[in-house]
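Student: Take a look at the structures listed below.
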Structure 1
Amino acid sequence: MSIWDFLVWTFWVYIAVACIWIFITIIMDVFRDPELGGGGKALWVLFLVFVPFLAAFIYLIARGRKMSQRQVDQARQAQAETDSYIREVAGSTSPTAEIESAKKLLDSGAITQAEFDTLKTRALATA
């Protein structure tokens, strides 16, 4: 095997991987699109299976802009969910916040002075 054979082989492997990547991305987008009904999804998948290159070109031309917008929206939603989860888990762990929360409970009459003192001592002990 000469170096040129190896380079040609590498080029075609790259092309094959790129094509597979594009087909998988399009199929994922077809199923991710809420505007597209079940029949439309089935037709796009059949089109991609039987005439893959033509279907991929048509899909990218006709629906490429919405495809990228859906991807951006999904990334934003995932980031918002992650931020929300982090805020929920982190909570208010500072002693000041815990004492402030206990003071509000004391002022509203939900807890007694002894319970407030216990919560305050516990908050200061964790600091």
Structure 2
Amino acid sequence: MNALPKRFFISAAIFALIGMVWGIVMSASADHSMSPAHGHLNLIGFVAMAVFGTYYALTPQAAETRLAQIHFAVSLIAVMVIVPGIALAIAQGQEVLAKLGSVLSLAAMAIFALTVFRHGVGTQHAQRG
């Protein structure tokens, strides 16, 4: 397996573990005020990163591009900015990081869409030209 899918999957697994522990802590404390941040961690940090990793594992020619490396970096930074950003917005009303994280998340998805349009899905697409 190319190193890029592995990096996406490792990140997804770490974010999922953090999200699960955070969910247990919220449940144990009966304080669910951070549910939006928790949900974004699970959705963008686990689900999207795992989907991206799956795509690159199925489409290795796409994983070998410079854009794919940028995609990983933007995706990782997006999660690391949007989740604490949402938490800060909830706790203190400071929305700057949440807004920045939203733009980074959108950029990551736009890069993914561009990559899929360029490379299709799977190795058969590359063989057809």
Structure 3
Amino acid sequence: MTRGIRGATTVHENEEKLIINNTKLLVDEMVQKNNIMATDVSHVFISVTKDLNAAFPAKSLREIPGWTYVPVMCMAEIDVPGSLPACIRVMMVVNTTEEQKDVKHIFHNDAIKLRPDLVNRGGE
């Protein structure tokens, strides 16, 4: 069965290294907490808010050993007034036997505001 695993983070400025590093930290934790192997990943969508354009955050996944063939796509997040700025969101679709309620979604930095109900489950 396929399941979606959510993740989100923020950066404090539109800078290539920050975007790449924060995305990699986020994806690394998503992978670790959900016991994901690259061969189980169908695809990954990464969106960024309009204020982030210094780098493609998908580039960070290419630094993960074994992820060469995982399809990744970056896109712009909908620009909703009052939404969280400088935000990178990840939707990873994986093959898993986990129940939906057991999937661990990961939020870093100011992105914890997006889903405090999931963060309060123990940091996931």
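Student: I have -26500 for helix-only ellipticity at 222 nm (-39500 (n - 2.57) for each DSSP H run of 4 or more, over all residues; to 500), calculated from one of the structures 1, 2, 3. Which structure is it?
Tutor: Comparing all candidates, it corresponds to 2.
Student: For relative contact order in percent (Cα under 8 Å, 6 or more apart), find whichever of 1, 2, 3 sits highest and give me its label.
Tutor: 3
Student: Compute mean count of other Cβ atoms within 10 Å over residues 46-53 for each of 1, 2, 3 and report the one that scores greatest.
Tutor: 2
Student: Another question about this same structure. A value of 0.94 was computed for Rg/Rh (Cα atoms, Kirkwood Rh); which of 1, 2, 3 is the source structure?
Tutor: 3
Student: State the single structure among 1, 2, 3 that was used to calculate FRET efficiency 1/(1 + (r/R0)^6) of positions 6 and 38 (r between Cβ atoms, R0 = 30 Å, to 0.05), giving 0.05.
Tutor: Of the structures listed, the value fits 1.
Every read-out reported here was derived from the displayed coordinates using simple, explicitly stated rules and does not represent laboratory data. It should be emphasised that the depicted structure is a prediction, and the values quoted were computed from it without experimental measurement. Cβ atoms are built from the backbone, for glycine too; each structure is taken alone.
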